[in-house]
Every structure is written in structure tokens, then in C-alpha cells.
Structure P
Amino acid sequence: MTITTGSVVLFDYTLTDDEKDIIDSSKDGGPLAYLHGEGQIVKGLEKVMEGKKAGDTFSVTVSPEEAYGLPDPEKIAEVTADQIEGGEDLEEGMQLEASNDEGEQIVVVSKIEGNKVTLAGNHPLAGMTLHFDVTIREVRAATAEEIAHGHVHGPGGHHH
């Protein structure tokens, strides 16, 4: 069976950056499952998955525009440490939950200079070219329930 909209796909992957440093891998957690056509994985990878089948192995390079986008300067804010709960314990690289008009958002403490703290709300991989090495493990038709819920059930998905 080939991958089309409405397929459930289980795949192993290793994600690296331009320097070939590993960013993420499914080696420890087992294959990742997703419902094809629902935008659950980055656009550039999902496009290449179309038409593949179990056992296929391939590498793909995904541009920032088809992955997590380019960094948005609007999502960077400079605040003072006393505006943040627990501000005296901040460290660069920490993730915090921030509230804005659009709801909750994860921001990263990108820089601390004295009492000035720079918070970045862009995805940590925004602006990066991503390199995926992929092995397709399984392809099956999604159940009516999975399609209705918009995600995979069972191994690698929700509702274990």
C-alpha cells in the first residue's frame, strides 16, 4: 500500500542540521506514527512521503519555509527579569510558558544581560534547513475513527 491522504504511516527517522549534528531521532522511542494529509509532520517531509511504501528508505532536505518557517522578529521580546515569575532563577535556553492574545505559548530565554531578558517565541528550529533520514515501517488505511479524530490511535499514536 502506498502513502496517500488517509494513510496511517509509521516511520523511523533521524533529523540532522547542516553540520550533520543529530537534532532528533526515533531510535529510542520507536517509530513515529502520523495520519497522512493532516499536516502533522512538516510540510516538506509530508510531500515526499506521498506515494512511498513500507520498506522504503530515503533522505530529504527540507527548507525552513517547508519546515518551521523563518524566525519572526515579532515573536522576540525584551523584558526585565522582575516581569517574569521566578525571574531571578532564569538561565539561557530555559523554556517558559507565556500567555498572549492567542493563548499559551512556549518561549525560550535566548539572552540574559543584567536585568534584561530576551524571550524568543519562534519554534526552536525556525530558520533551519532540516535533513531527514527516513525508513517507512508500516502503511495502513486509517480507520473511520482515526480520520474523524484527525490522529492515529494505537502504537505510535494516541490512546495507547
Structure Q
Amino acid sequence: MIGPLKDLLSHQAWADAVFFHAWGSSGALDDLDLRSRMEHSVATTEAFLHVLKGDPVVMPDRPLPDFLALKARCEAGHQVLSALGRGLDPASLANTIRIPWFPDPPCVVPVSDALLQVCLHAQHHRGQCMTRLKAVGAAPKNVDYIIWLWKQKPEPRW
């Protein structure tokens, strides 16, 4: 499980970097749909990182960030995920955490499932954002996992 999970985390960083490049050259930097979806995706990853580190989850009420702020937060989150991924071992993956935004009944999952959720959640919203890029006349990119494998697992280029 460790190898595929580390690969999914690495793929996610690459795919997000490719998305931000596509968005950055789209002419749609102020698109509210893109900004809202990416803020949700980034904030959710940040919330999971707080839970995984044992920190309290605080969802600040702040204005919708611009493109550059979202890109910076996304990249910073991936740096934390990358460091976390390097330290994965079977025991740490089997530890359980409680997801506080699902209180009743309590949502208690293994770390491995929480990390998988981070990847799948981001993939879902990244797909929506690529579709939005196409709708506004920009050129979305194919960031499928198989493309990342075919390209020999490239590192993200932010």
C-alpha cells in the first residue's frame, strides 16, 4: 500500500502543478467558479493535513483568494504532503484519525484512507476545473495517472 499511496501523492502534486499552469495561461484568472472550486480543494487538503498532524482544524472565514494565493497554498500543501509521504510506514498508515467535520457518528479512519481521500477529492475537483477551463475557451490538460506514469513520473513544476 505504501508504494501506490506515495505514487498517488506524487501524481497529485504533478497534476495540480499542470492544472495551475493551464489556468495561469487561460486568461480566466478571475473566474469565480475556478477560484471557488480550487479554494475548496486546497482548503480541504489543508484541513486533512491539520488532522493528520494532530492540529486543530480552523476554517477561517476569509475572502476568496486570487490565483497566485491559491497556487502558493496548493504548492505549500504539496510540500507538506511530500514530507509526510516520505515518512510513511505500515504502522503509521494503520493509525486511525478522527475527521472532525463528520461528528455524528464519528468518522474514524486509518491514515491510509485519509490520504487516499485527499488524493481522490483533489482529483474530483481538478477534473471539474479542467472542464471549466474548456468552457471558458482555454486549453485543459490531460493529467490522468497513466499520463504521469507514461511520462516517467515527472516531478511537479510549479
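Worth a mention:
- A value of 2.4 for distance in nm of label points 7 Å out along Cα→Cβ at positions 15 and 39, calculated from one of P, Q, originates in structure Q.
- Label whose coordinates, when distance in nm of label points 7 Å out along Cα→Cβ at positions 7 and 111 is calculated, return 4.5 (choices P, Q): P
- Comparison of P, Q - label where distance in nm of label points 7 Å out along Cα→Cβ at positions 23 and 103 is highest: Q
- Here semi-axes √(5λ) of the Cα gyration tensor in Å was derived from just one of the structures P, Q, and that gives 26, 20, 12; the source is Q.
- Structures compared: P, Q; top value of FRET efficiency 1/(1 + (r/R0)^6) of positions 31 and 79 (r between Cβ atoms, R0 = 30 Å, to 0.05), i.e. the largest, recorded for Q.
- At a computed 35 (relative contact order in percent (Cα under 8 Å, 6 or more apart)), which of P, Q: P
- helix-only ellipticity at 222 nm (-39500 (n - 2.57) for each DSSP H run of 4 or more, over all residues; to 500) derived as -21500 - corresponding label from P, Q: Q
The numbers here are math on the coordinates, done by the rules we state, and not lab data. Since this is a predicted model, take the numbers as computed values, not measurements. Cβ atoms are built from the backbone, for glycine too; each structure is taken alone.
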